[in-house]
Structure I
Amino acid sequence: MRPPVTRQILLDALLTGATATSVLEALIGPPVVVRRLLPALPPHTAAAAAQLRPLPGEVIQFRRVHLIAAGIDAAEGDLWYIPARLWPGMQDALTTTDTPFGAVIAPLGPRRLTLIARLCAADEPHGLEVAATVLSAQGQPIAYVEERFAASFPA
């Protein structure tokens, strides 16, 4: 039996982990699956554009998901990414499957650069809010994420 995952344990893991997918698999257990949601936000925000720094002609795509780890509704996230910076086939996997972004881009050797991490108050609906830029192994920004994690996870 796994020990309970506290907000602080989750935050510490996210600050050092490559992707939310890999962190959730390590802390809660696999599989991590995605339930894609219809976008309710504009195609990109100023924060996403500032972090991704798209070149002329590069398009920013948006994906909104719930992450479910080992059957537990663990997080919801908004993800802006540049398909041109992904390997062939990755964009197709992101638009046609429920595979988590972190699993799709794993061959790129991603790492997270956390910009904001906030432990939420007990009366808030989420336990942790994070904004991060996902970089390739070469340091190129591939995605900007805003994630909201559950307040607690059962043991």
Structure II
Amino acid sequence: MEIIANKMPAISLGLPVYNGESYLAQAIEAVQQQTNGHFELIITDNASTDGTEAICRVYERRDRRIRYYRNESNLGAAGNFNCDFALAGGPFFKWVAYDDLMASAFLERCVDVLHRDPSVVLCYPRASIIDENGEFLENYDFKLNTEFSQP
């Protein structure tokens, strides 16, 4: 899959959301502040009943990299995740949670790792747990099982 400037993003970011108005703007802004700006952010709204739609439409109008889709009815979590992934066009994909933040160099560093070694099929970052004010609580030491011989 060849990346052509302004035709295909280097990475697709999928943000499935339902009633995420409390933290959604911060999550979107963390994506927008990435040092690797060659991405698409695909937001699939699972028929939210709060202010999620209004927030998403503002960001979609301001940034051509953001695409917003609203489901007419709630598809369930798995259905909304599947819908989001099906809309992705980039050669790399990352899930984004409506209540998570990413360091500004996150995408740049991950894409660098993936480009440097074609045998690498997953790039997984260190993570921290924060509170509702963004204050550090503890390191998140989840051990991702990567022992399988096939990706």
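Quick notes on this one:
- Mean count of other Cβ atoms within 10 Å over residues 72-79 from the coordinates reads 11.4; which among I, II: II
- helix-only ellipticity at 222 nm (-39500 (n - 2.57) for each DSSP H run of 4 or more, over all residues; to 500) derived as -6000 - corresponding label from I, II: I
- Between structures I, II, the calculation of distance in nm of label points 7 Å out along Cα→Cβ at positions 80 and 96 yields its largest number for I.
- Read-out distance in nm of label points 7 Å out along Cα→Cβ at positions 16 and 32, computed value 2.6, structure in I, II: II
- When Cα Rg over 2.2 N^0.38 Å is calculated for each of structures I, II, structure II gives the greatest result.
- Taking distance in nm of label points 7 Å out along Cα→Cβ at positions 24 and 56 as the criterion, the largest value within structures I, II is that of I.
- Distance in nm of label points 7 Å out along Cα→Cβ at positions 64 and 136 - highest-scoring structure of I, II: II
Values in this text are rule-based calculations from the coordinates and carry no lab data. Everything quoted here is computed from the prediction, not taken from an experiment. Cβ atoms are built from the backbone, for glycine too; each structure is taken alone.
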